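Input: structures, listed below.
Please treat every number below as a calculation from the coordinates, not as lab data. These figures come from a predicted structure and were not determined experimentally. Cβ atoms are built from the backbone, for glycine too; each structure is taken alone.
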Structure P
Amino acid sequence: MTTTQPAAQPGTPVSTGRDDRAATPVVAFIGTGRMGGPMAANLARGGFDVRVWDRTVAHAQPLAADGAVVAASPAEAARSAAIVITMLADGAATEQAATGPGGLLDAGPGIIWVQMGTVGVEWTTRLAGIAADRGAVFIDAPVSGSEGPARAGQLVILASGPAQVRDVLAPVFGVLGRDTVWLGPAGNGTKTKLVLNNWLADLAEMTAETLSFARRLGLDPAEVVDLLQSNPLGAPYAVQKARVMLAGDFSPAFALKHALKDAELAAQAAQASGATLTLTSALLPRWRDTAASGHGDDDVAAVYLTA
């Protein structure tokens, strides 16, 4: 069953069900990079007691100015927390932060582990199993949105997992996003995220190819974009990316290396499920080449350069 939970007021006192972690819960945030950093900052500014850790200390240290406590390890961050959020680059990094030396699960049983990074179906299943073995409540809750919405607290949270912790998480999710959609058992959030980001990848590729096609026909691509915007064919995301492509400003809103990772995860999930993603499979080789040629940290719009 899918339910939508609107943003809640930040800092609302809630009961966690743990005697030592009652009232407004302490939140540990593991992974404070381009997405995680703004999210952790919003929680700290929103009245939560926040503990942060990142394997690159320089990413976490600025959050002290927002009131967060910088921890020396995931375990130290999680020790006093009722809720632990992970927002790391991939499944391997997430598992290491959870179970490696000084891992977050060393904090003991009973924590609510909210996994918000995009790690794919196989890793989500693996991490959920690890959480169950260690007595943690596992919530699979990747987000839809890029760095701008993360800074503005306007993400859409694709949550899945046990229903009994929804009320505890509502104030936290209310600070991080404009909507929380509950999608059923853990794993459905990740599956939904892969479907959405596969759509994004195909739109980005289609946009790059359309502009290149128009240019090679001797047309003005900007005029084509104006025509698309004026009729139902012009999806707002595609029009926005088209203008970025034509401007040549590839400042990363969603880095190509991350879009490529998500497209690869979607292709893997499709293969495992028996689905066929013809468009995605076709774009992957060129996207890999574009990322490897020095554009991995540029916005996904950089795929226009090789279209």
Structure Q
Amino acid sequence: MRRLIPTGQAARPVAFTEAPQPVPGPDEALIKVEAIAPNRGETFLLEHPTPDLLPGKDIAGLVVQAAADGSGPGIGTRVVAHPTQGGWAEYATVPTHSLAVLPDTIDNVRAAALPLAGITALRLLRTAGSLAGRRVLLTGASGGVGHYATELAIGAGAELTAVTATPERGERLAKLGATVVHKAAAAQGPFDVVLESTGGPELPIALSKTKPGGTLLWFGQASRTPATLDFFQLLGGPDRVTIQHFHYAGAPYGPDLATLIRLVEQHRLHPEIGRVTDWTHTADTLVDLRERRIRGKAVLLTRGTP
């Protein structure tokens, strides 16, 4: 079978190779991969790949071998899945606790765009707690997580301000009901909850927008610049603010995937997909994703463009 592997080259971060078809464990299904969706964070891993890196965490496809232990769906079932790695291939093995069955109404493109970004947004907002009537600031809002978090938060009753780099990248967020600004400094606080994913100099600015007793959830560092906090500057800012590190990971993922699928089917969640193309264009797509030239998600099809 064909598999994409890292090259360590910035301009062409992956290349095709021939590899044996993976053998599933007792609690794993073998999936014929039909769509993959790379994440910007994965592009960073590809810059200095470890020898054992097999990229790919967001896939949709068809079960061609059911789990031997009887768990999970049977052969021929369409699924969306979140493997630990190895999804950028013609076939992938996935624990049955980390996949969900797709209804006929959800196509592979939208399904593949859901896992990492959708699960992150879902779990991030659960961590934030009830958002009805609360003011929320979201930085780095124009990526995959940002679009999902914006729609889910506004749907839950939040008054949300989204920070995007450009007006074009914030256009859809505004249509969803967000107030869009292009620097954290321009956000009109104070905010009950700050969802911070940029790092660097933006984090302390976002922190200063938090109301006394509020919470900042730090879930990313898209700027790739470490944040520096000055204790004495904090003394002049809001009192008793909680800063909490957040990371989405932790199986099982199946229940959250099922929730995301249900929300899409009910037209309460709409994946923002900026590019759909054949997976022979994966290398170029990864570069564009890394350089923020794609709004929302990119989806690559193993059997050509629709």
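Laid out as a table, the results:
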item	result
With helix-only ellipticity at 222 nm (-39500 (n - 2.57) for each DSSP H run of 4 or more, over all residues; to 500) derived as -14000, matching label from P, Q	P
With distance in nm of label points 7 Å out along Cα→Cβ at positions 90 and 122 derived as 3.1, matching label from P, Q	Q
Per mean count of other Cβ atoms within 10 Å over residues 138-145, the highest-valued of structures P, Q	Q
